[in-house]
Structure I
Amino acid sequence: MTLASTIINPPIKAILSTIIKVDDSEVGRIPMQGPLILATNHINSLDAPVGFSYLHPRPVTAFVKVETWNNFLMKWLFNAWEAIPIKRGEVDFEAFRLADEALKQKKIIIVAPEGTRSYHGRLNKGYPGIVMLAIRSGVPILPVVFFGNENMKIKLAKRIHMTIKVGEPFTIDTKGSAFSKEVRTQVTDEIMYEIAALLPEKNRGVYSDLSQNKREYLSFKK
């Protein structure tokens, strides 16, 4: 964690509390350090400041689209948070290298498998980048979701109610199966169903039918 993030997170949280009311009662279930991957949904621009400030003082980083660094203020802010720039639409080996280093430093990496903001708050199809990172690193995955901030435009004149919910950690066990495209897709879907299970039914989107979660490749501690 940088000195800059230690300085900016408390005031960011204070400012956010004036426009949103966050139920963060489950945040205490998130370990204080990694190595750990947080698998989450991605609704809008409130996700990042809420995630970084409400998880403080945990050493948190996240994949963020590289275009964000084109804006001077955003560049400064996400550098302070030690975010990892990633090129969307391709396998970004440098981003994965930086992620591996962050995990070795016992950081917590936030990954949104959807890859981009939904705005409407309903889950879109997930992409398998998170699976590749988890398999390579061997670290556990913890599903964590945000919801309520999809109402940001509707409630501009009112304080927004936002909720953070935390699931159960798991690891990926391919059970000796070849790491084929089909396996990567199924594991991604299984992770997305774990995310969906934490969301209200109206927010589950393409993962609304939780009975489709096979949990074939996810290993939970008993």
Structure II
Amino acid sequence: MSDQLHTQADAFVPAAGVNAPLKRVVLASNNAGKLREFAALASAAGIELVAQGELAVSEAEEPHPTFVENALAKARHAAKSTGLPALADDSGLCVRALRGAPGVYSARYAQLAGGEKSDAANNARLVEQLQEEADRRAYYYCVLALVRHADDPEPLIAEGRWHGEILDAPRGANGFGYDPYFFIPRLNASAAELDPAVKNSCSHRAIALRALLARLSEEK
């Protein structure tokens, strides 16, 4: 895990108010891939992230049908559990030929059909679903929600889309999730073939986080 992620809860203090600078924030995720990406992106803005798992925060329920509702639920849960400002994302792969699926169910796409919950099973189901489809257009979508405290009435919301196509066979060993099957024509590479620094500069999370940091900058 990145050294940007602190592991001691007592090293963090909540923001004093709406306009207080955010220096230390709990990330409402236990996904190691997301932690690496967000830590690299946030550190450049002087924000240190602590993984919620390091603070014994349980996984939040994600019962909602939209990305933004799920992101807010996770952020408020982490903030309430820790007393810290919290950042959460809800993201997934949206495929045009599948009417936006897997969408909010991207992490458990195979499980919904009786399979296991794993990247390999999710990718296998995706490829199977697209066997007869000529349209392979898709995009990764990310919504970020930042709350300064659990009852923050003005959460900051930002979004990002990363357009590409779905491959029949995996390419690359980097990344996670659907990355080996997500091909970006303008880069002539799958997301899993990209150097992490390149991915962090153009991914859906990078786009959303830049928008969020711009909002924060406006508040200073």
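Thinking of I, II, which structure, once P(r) over Cα pairs in 5 Å bins from 0, in percent, for residues 91-170 alone is computed, gives back 3, 14, 21, 21, 15, 9, 8, 6, 2, 1? This value belongs to structure II.
Have a look at I, II and say which one yields 26 for relative contact order in percent (Cα under 8 Å, 6 or more apart), as calculated. Traced to structure I.
Of the structures labelled I, II, one was used to calculate Cα extents along the principal axes in Å, for residues 43-106 alone, giving 29, 28, 22. Name it. Traced to structure I.
Assuming 0.95 is FRET efficiency 1/(1 + (r/R0)^6) of positions 131 and 147 (r between Cβ atoms, R0 = 41 Å, to 0.05) as calculated from a single structure, say which of I, II it is.
Values: I: 0.95; II: 0.45.
The correct label is I.
Starting from the value 31, 18, 16: which structure in I, II was semi-axes √(5λ) of the Cα gyration tensor in Å calculated from? Of the structures listed, the value fits II. Looking at distance in nm of label points 7 Å out along Cα→Cβ at positions 99 and 187 for structures I, II, the greatest value goes to II.
Comparing distance in nm of label points 7 Å out along Cα→Cβ at positions 51 and 115 across I, II, which structure shows the greatest value? Across I, II, distance in nm of label points 7 Å out along Cα→Cβ at positions 51 and 115 peaks for II.
No value in this document is a laboratory result; all are computed from the given coordinates. Quick caveat: nothing in here was measured; it's all calculated off a predicted structure. Cβ atoms are built from the backbone, for glycine too; each structure is taken alone.
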